[in-house]
Structure P
Amino acid sequence: MDAIHFKVREDGKYSNSAIYTVFAIDMDGNRDVLGLYMSSGGERAKKWGMVMDDLKMRGVVDILVICTDDLKGFSEQIQDSFPYAIIQKCVVHQIRNSLKHVDDKDKKEVTKDLRYVYTSPTVEMAGTALAAFEVKWGKKYGYIVKQWKTNWDELMAFMDFSTEMRRMIYTTNPAEALHRIMRRLIKSKGAWV
């Protein structure tokens with residue numbers, strides 16, 4: 001589950017809007033878009049709750065894993081709608097957020113050191129890699145360590161699955177691929193009309 005943000009022009013005025021994308025992979029590995037929901041304004045957890053309510057009304061009974069970004073309140077909305085779903089926060093989004101305020105000269109090395117965390121074969125080894133990251137970068141980039149520790153359980157949920165499954169659920173990239181196509185369509189126009 002992810003959202004794309006864009007401008008909409010209506011009556012000569014521009015406003016911010018979002019399309020909430022629900023992309024699914026079933027137990028046989030088949031991929032499908034379950035829904036695209038347009039909403040004015042920015043992305044909000046409450047709107048995601050309405051999206052999940054709609055999915056339930058359309059017959060979705062259970063979801064094994066939901067991969068999301070770190071939108072405030074999103075995890076709570078998921079638990080309200082699908083209490084047995086495993087929440088996997090998108091590792092790619094977490095890395096992007098981690099690197100926002102990293103000095104350019106440090107980005108390559110910080111990225112490499114974070115890679116040891118999320119590519120570790122076990123949660124325990126990932127914890128050891130994060131501890132090593134904290135020793136090396138904690139004084140300069142303590143906020144990164146704090147972000148990862150705060151979101152640890154939901155960032156590492158994918159570790160409970162096979163290597164093949166991990167690649168499918170640790171990121172919202174399938175939804176983002178659809179968003180890239182949408183952006184290409186919007187780019188020539190500048191906004192939806």
Structure Q
Amino acid sequence: MTGPTTGITRSHTLSVLVENKPGVLARVAGLFSRRGFNIDSLAVGPTEHPDVSRITLSANVVDETLEQLTKQLNKLIEVIKIVELEPGAARRELILVKVRTTAADRGQVLEIIQIFGGKAVDITHDTITIEAVGSPDKLEALLRLLEPYGVKELVQSGLVAIGRGSRSITDRSPRSERPKAMRLV
């Protein structure tokens with residue numbers, strides 16, 4: 001690790017627009033791992049532009065280190081743009097969780113699911129599989145309430161996030177600076 005690392009470590013969420021090409025994700029993730037940083041959450045998917053993908057990643061680093069990482073990411077040819085999302089950005093994750101139930105407590109588990117806006121996607125004689133979407137804090141609270149019943153299996157997506165308001169990450173640079181794939185003609 002190089003450069004200053006003093007300061008308070010906090011969670012940062014980056015939205016990284018990249019060319020939709022093989023190996024780009026590996027290069028972005030490799031940059032973090034080579035410097036000894038763990039990516040806490042990662043989601044990749046298409047954007048409104050067919051040749052561009054968005055990588056949403058979350059990592060706990062000090063501000064100075066984030067600045068260094070961002071500069072290094074910007075040096076990667078396939079990276080189009082990097083934006084650190086504000087704490088107030090809309091953030092969502094998806095969980096699928098299989099919970100142990102008995103006939104006696106199935107109703108209580110279904111009530112909890114309903115309160116959190118989730119739904120039962122499979123019910124057997126001894127389990128309920130739940131789908132829930134929400135902020136990381138909301139899903140953490142749901143899991144805490146389900147723990148006493150016994151979480152048998154859990155799958156959680158990476159965080160996806162988008163800035164609030166009418167602006168888009170693709171609006172935040174002058175039109176002439178955007179790659180051809182992103183220009184709105």
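Since every read-out is calculated from the coordinates, none of them should be taken as a lab result. Just so it is clear, the structure is predicted and the values come from calculations on it, not from any experiment. Cβ atoms are built from the backbone, for glycine too; each structure is taken alone.
Given a computed value of 0.30 for FRET efficiency 1/(1 + (r/R0)^6) of positions 82 and 106 (r between Cβ atoms, R0 = 41 Å, to 0.05), which structure among P, Q does it belong to? Before the final figure, lay out the partial values.
Numbers: P: 0.60; Q: 0.30.
Structure of origin is Q.
Work out mean count of other Cβ atoms within 10 Å over residues 18-25 for each of structures P, Q, then name the structure with the largest result. Spell out each step's value before the answer.
Details: P: 19.5; Q: 15.0.
Greatest value across P, Q: structure P.
If you rank structures P, Q by FRET efficiency 1/(1 + (r/R0)^6) of positions 10 and 170 (r between Cβ atoms, R0 = 41 Å, to 0.05), which sits at the top with the largest value?
Answer by largest value of FRET efficiency 1/(1 + (r/R0)^6) of positions 10 and 170 (r between Cβ atoms, R0 = 41 Å, to 0.05): Q.
Tell me which structure, out of P, Q, gives 2.4 once distance in nm of label points 7 Å out along Cα→Cβ at positions 66 and 114 is calculated.
P
Comparing distance in nm of label points 7 Å out along Cα→Cβ at positions 50 and 162 across structures P, Q, which is largest?
Numbers: P: 4.0; Q: 2.1.
Structure P comes out on top.
Consider the structures P, Q: one of them gives -14500 for helix-only ellipticity at 222 nm (-39500 (n - 2.57) for each DSSP H run of 4 or more, over all residues; to 500) as calculated from the coordinates. Say which.
Comparing all candidates, it corresponds to P.
In terms of mean count of other Cβ atoms within 10 Å over residues 58-65, which of structures P, Q is highest? Could the numbers behind the result be given before it?
Details: P: 12.2; Q: 17.4.
The maximum falls on structure Q.
Which structure, out of P, Q, was log10 I(q)/I(0) by the Debye sum over Cα atoms at q = 0.09 Å⁻¹ derived from, given a value of -0.43?
The value was obtained from structure Q.
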